[in-house]
Structure 1
Amino acid sequence: MTTGDIVPLGSRAEFLNAVRTAFTRAEEHGAREIVLVDPNFADWPLNERTVIDSLSRWIDSSRLLVVMAHSFDELARRQLRFVEWRRPWAHVVQCRNDPDLEAEQIPTLLFVPGLSCVRVLDRIRYRGTVSNRPVDLTESRETVDALLQRSVEAFPATTLGL
C-alpha cells in the first residue's frame, strides 16, 4: 500500500486480513499507538497466535494500545490469548467504554496514527475500507478522540478478590 491508497473491504476474510496486516505494519514501522474500536470484538482475530506474536514484537513501555468497546464480555470469552497477553502490559493497554452509547453507536475501526485505518461500515457484510490517505487518517483520529473524550476505564486486567 502506497501513500494515498484506499482499498475496499467486502468480506469477513478481507477484514480479518486487513486487521492482521495493520498489526504487522504497525510493528514494522514502529508505530507509537494502535487504537481498536468495536462494539464487542467478537469477530476480530485477537485470539490468533500470529496476531499476539505481532503485538508482542510491537509493544514496549513507550507504546500505547487503546481498546474501546461497548462491552468486553465477548472479548473475554472469545479472545483468551489477547486477554492473557494483555495482563503484563496493562500499564500500556487501555480498555475503555462509554456507558452512555448504545452498541450500534460504536464504530468498527482499527487506527494506527500516520499509517493506516481499517473501517467497517457494514458489519453484516463486512464492507468497509483500508486507507492511508491523510483525509481518512484525520477523520479516524477525530472519531477516536470524540469517543475517548467521553469514555471511562473498563475491563480491568486483573480482578482483586478477598
Structure 2
Amino acid sequence: MNLLLPDEDATLELGSRLFPLLRPGMLVFLRGDLGAGKTTLVRGCLRAAGHGGTVKSPTYTLVEEYRLAELTLYHFDLYRIRDPAELEWMGIRDYLGADSLGFVEWPERAGDLLPAPDLELSLEIEGSGRRLGVCARSAAGSAAAAGLAASDRP
C-alpha cells in the first residue's frame, strides 16, 4: 500500500489513524532518509495516545520512552549506531516485550539483532510532501495495514 502525504499535518494525521490499530508487543520499522518524516509519524501516534508532551527525535539519545496508559512506547533511532554490538550493550531486547510498542528508525543498522517487524513503513520525500509505503510482516501487521487502508477511504 502506498499513500501520498501532502504535508506535515497529513503525516501527523496518519500517525493518529495508525496508533489505534497497533497492539502491545508490535514492532514497527521506519525507513526513510533524514527529514523524511519518521519522527513526525511517531509524534502523530503519540498524540493519538494522549501524550501531550514533547516528542523529539532520539538521534542522540538512541531511545525515547513514553509511558502511556496501556503500554510503553519506545522510539529508537539507530542512525548513529556503528556496530550492532552497541545495541547488545544497551540491552535493546529488554525494551521489546508484550507490554510495549517499538518504533525503530534506521533498523538496518541493527544487523540481525532485532526481531522481524510487524510493519515496515517507508517514507520518501516527494515534492513538498511524502509518500508512505506500508508493508505488513506478520498477522498483526496485516490487520493494522488493512485497518489503515480502510481508514483512508472516504
Structure 3
Amino acid sequence: MYFIPFILFVITQRLSELYIARRNEKWLRSQGAVEYGKSHYPYIVALHTLFIISIIAEYILRPGLSMDYIFLLLFILLLAFKFWALSSLGKYWNTKIFRVPGSGPVKKGPYKLFKHPNYFIVICEIVIIPMVFHLYYTAIIFTVLNAIMLTVRIRVENKVWAK
C-alpha cells in the first residue's frame, strides 16, 4: 500500500536530480569546465537504474512486506543531509565529474567536515532505501556493486582535484 507512493517519490527524486545535474552541466560547460571519468559514467547510470528495478522486482517477488518506520525516518534524515550537501555545492553539483579550470573543491557546508559527503549519502541510500521495505537482497547486492563503483569514481575524482 505504501510501497507505490514511496518508490514513485524515490524515482521522482532521482529524476529531479538528473534534471538539476543537466542544468548545472550547461552552466559548468559555459564556464569552461572539463569532464572527467566519462568511461565509467554509463556504469553508474546502469547501477542506479538497476537499483530501482531491483527494488521493485524484489518487492513484487516477496509480497506482504511491511514498511520499517525506523528506516523511513533514516531516509528522511538522509534527504535533509543530501539537500545540505547538494545546496552547498550549488551549480558545481553534478552526477558527472567536472572541473572548471583554476577552481578548487568547494569547502563549505558538509564539505568543510568531509571530503566526499555526497558519496557517503549515496552509500547510505543504497542500504536504507531498500531496507524501508525489508528488501535485503537488493540492499546487499547493490551495496557491494556500489562499493566497487565508488572505488573507481573516487579514485578519478581525487586525481582531478589533485591537479
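Every number here is computed from the coordinates shown, using simple stated rules; none is lab data. The structure presented is a predicted model; accordingly, all values stated were derived computationally and were not measured.
For this structure, a couple of remarks:
- With Kirkwood radius over Cα pairs in Å, for residues 88-127 alone derived as 11.3, matching label from 1, 2, 3: 3
- Origin of the value -8000, where helix-only ellipticity at 222 nm (-39500 (n - 2.57) for each DSSP H run of 4 or more, over all residues; to 500) was derived from one of 1, 2, 3: 2
- Given -0.33, -0.48, -1.50 for log10 I(q)/I(0) by the Debye sum over Cα atoms at q = 0.10, 0.12, 0.20 Å⁻¹, calculated: source structure among 1, 2, 3: 1
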